[in-house]
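Listed below are the structures to be examined.
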Structure I
Amino acid sequence: MTTLTYQIRASYAFVERNINLIKRYWSWELVWLVYSIADSLAVSFIGLGVGKLGGGNPSTADTNYLVIYLLIGTLVWRFLSTIFYWITNLIGIERWEGTIEYTLMAPVRRITHMAGQTFFAISYSLFFTGMVLLATALVFKIDLSKANLLGGTLMLLAGSFSFVGIGVMASVLPLLFPERGEQMTHVFIALLLLVSGIYYPVDVLPPVLQKLAVLSPATYVLEGTRRTLLEGLPTWDLWQYIWPVLLMGAVLIPSGLWVFSMAERYAKKTGKLHRNG
């Protein structure tokens with residue numbers, strides 16, 4: 001067996017492990033799916049309620065645009081945050097299953113380990129977001145006749161790599177702080193949610209937060225996806241949004257792996273690889 005074949009099979013082993021985890025805890029996944037659908041619908045209904053809240057009679061076109069604007073933001077954020085949580089929850093799952101020592105002490109390259117986790121996270125996030133989209137499409141009459149669905153999907157995939165890098169870096173917290181590290185990772189996602197323009201244009205933010213928005217990959221993913229779906233922006237014009245997230249991913253993934261390797265060495269020396277639960 002060649003080295004490349006071995007690495008591919010080793011990466012797939014982590015994909016298969018995660019699939020088995022979903023089968024085992026399918027009820028939790030069902031609860032999370034129902035919650036995600038309800039959350040997406042609740043946010044989208046804001047678009048329909050704006051007219052009544054303002055005491056006016058907005059046109060149907062304006063209302064529909066706002067609904068789709070909010071829905072796209074919700075779905076994009078669901079996709080990106082699901083990737084983030086599947087990466088950061090890796091340590092927590094290993095601790096709960098009692099396999100963290102076996103996994104981190106196994107003769108498998110960490111990049112091979114993370115490659116399998118990344119492939120699963122992106123694939124599952126696409127499936128999960130598709131299910132939420134299907135459910136919301138049954139409730140709202142969404143007109144995507146002018147949408148560039150291929151460009152929107154390409155934008156999501158391009159942006160996913162930067163969130164993988166952020167997730168790998170954030171997963172250091174549950175590794176170093178077994179009792180509260182997993183909760184600490186929410187700080188990352190909360191800050192990105194604030195500055196990225198998920199539910200509102202970045203222009204409405206204070207100047208300081210607008211500057212921080214430039215550093216968030218979600219800002220570019222949202223802007224690019226909204227333009228492809230709402231305006232039908234051609235795929236070849238997406239490069240202005242794709243190159244920043246690809247550059248961020250190229251920096252964040254190696255940086256995340258380096259930070260994780262340093263934290264892993266420290267955790268092994270200080271005996272932090274123990275089970276919770």
Structure II
Amino acid sequence: MGAVVGLGVGLGGLMLLLHFLDARLARPTRVRTSGRMDALVHAAGIPKLSRGGLIGASVGSAFVVGAAALIVTAVPMVAVLAAVASASVPVVLLRRRIVQQNKARQDSWPDAVDQLASAVRAGLSLPEAVADLGRRGPEPLRLSFREFDAQYRATGSFPRALDALQGALADPVADRVCASLRIARDVGGSDLGHVLRTLSALLREDLRTRGEISARQSWTVNAARISVAAPWLTLALLCTRPEAVAAFTSWAGTVVLAGSALVSVVAYRLMKRLGRLPAPERVIA
């Protein structure tokens with residue numbers, strides 16, 4: 001019971017510290033336009049989520065999981081490690097959501113380019129063809145093209161609306177498409193439809209290649225994740241025995257657990273770095 005109270009007091013102190021740090025960073029004299037956490041929350045696209053809400057979710061997750069681990073295993077070090085690991089769960093979920101959104105946008109680009117080429121071939125003007133994607137284009141890209149339409153109607157400037165679209169998407173494919181549209185608008189290129197159809201074919205080939213590589217890579221990544229998780233599942237089972245609990249509550253057991261946690265984190269990070277596919281670079285920023 002004393003350990004549970006100590007864990008609660010420690011997490012409460014952490015919440016107070018994060019609150020004071022957040023208030024200090026929010027002073028008008030040291031305003032930061034965007035931090036890493038703010039960028040993560042913004043990229044996730046959840047309207048009601050804020051940085052404070054993300055911090056609160058992390059602290060709450062750490063408290064609940066840490067207390068549960070302490071009650072089940074009766075090993076303070078295991079509870080601390082479980083609390084630290086669970087504190088990153090909301091951030092991991094947000095990053096996974098962002099990855100899924102980016103993948104959905106990448107998968108939608110060939111269809112969007114095909115629709116754009118068809119609209120140009122049907123005789124629509126470039127602004128009308130691009131704005132039409134906000135109504136009939138692929139769902140993951142519609143919001144960005146609606147914002148393009150609103151920007152174009154407000155300013156009447158096609159290049160400025162294209163710049164806003166390119167900045168909002170921040171995607172290498174969007175850079176290429178916007179560059180093609182900008183050149184066609186400036187010099188009046190007559191081969192825009194052919195260029196867009198060629199670009200669509202190249203995008204489909206690239207997506208197919210990356211999909212095959214990701215499918216083959218997933219087996220190795222999942223095996224590495226199981227290898228990292230297996231020792232900790234074994235530890236959870238061992239903690240059901242009183243002699244194992246006595247061994248891990250000693251100073252030597254605490255050092256062993258801390259070292260094992262460090263090795264697991266380093267191995268997992270190394271696995272993620274080695275297994276990461278290179279992202280396409282933006283040619284036009």
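What follows is calculated from the coordinates using simple rules that are stated; it is not laboratory data. Source: prediction; values computed, not measured. Cβ atoms are built from the backbone, for glycine too; each structure is taken alone.
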Comparing I, II, where is FRET efficiency 1/(1 + (r/R0)^6) of positions 195 and 227 (r between Cβ atoms, R0 = 35 Å, to 0.05) highest? I
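Tell me which structure, out of I, II, gives 6, 26, 33, 22, 9, 2, 0, 0 once P(r) over Cα pairs in 10 Å bins from 0, in percent is calculated.
Numbers: I: 6, 26, 33, 22, 9, 2, 0, 0; II: 5, 20, 23, 20, 15, 10, 5, 1, 0.
Derived from I, not from the others.
Where does the value 18.8 come from, among I, II, when mean count of other Cβ atoms within 10 Å over residues 91-98 is the thing being computed? Kindly include the intermediate steps, with their values, before the conclusion.
Values: I: 18.8; II: 14.4.
Going label by label, the one that fits is I.
Work out relative contact order in percent (Cα under 8 Å, 6 or more apart) for each of structures I, II, then name the structure with the largest result. Mind dumping the intermediate values first?
Numbers: I: 27; II: 17.
Evaluating relative contact order in percent (Cα under 8 Å, 6 or more apart) on every structure, the highest lands on I.
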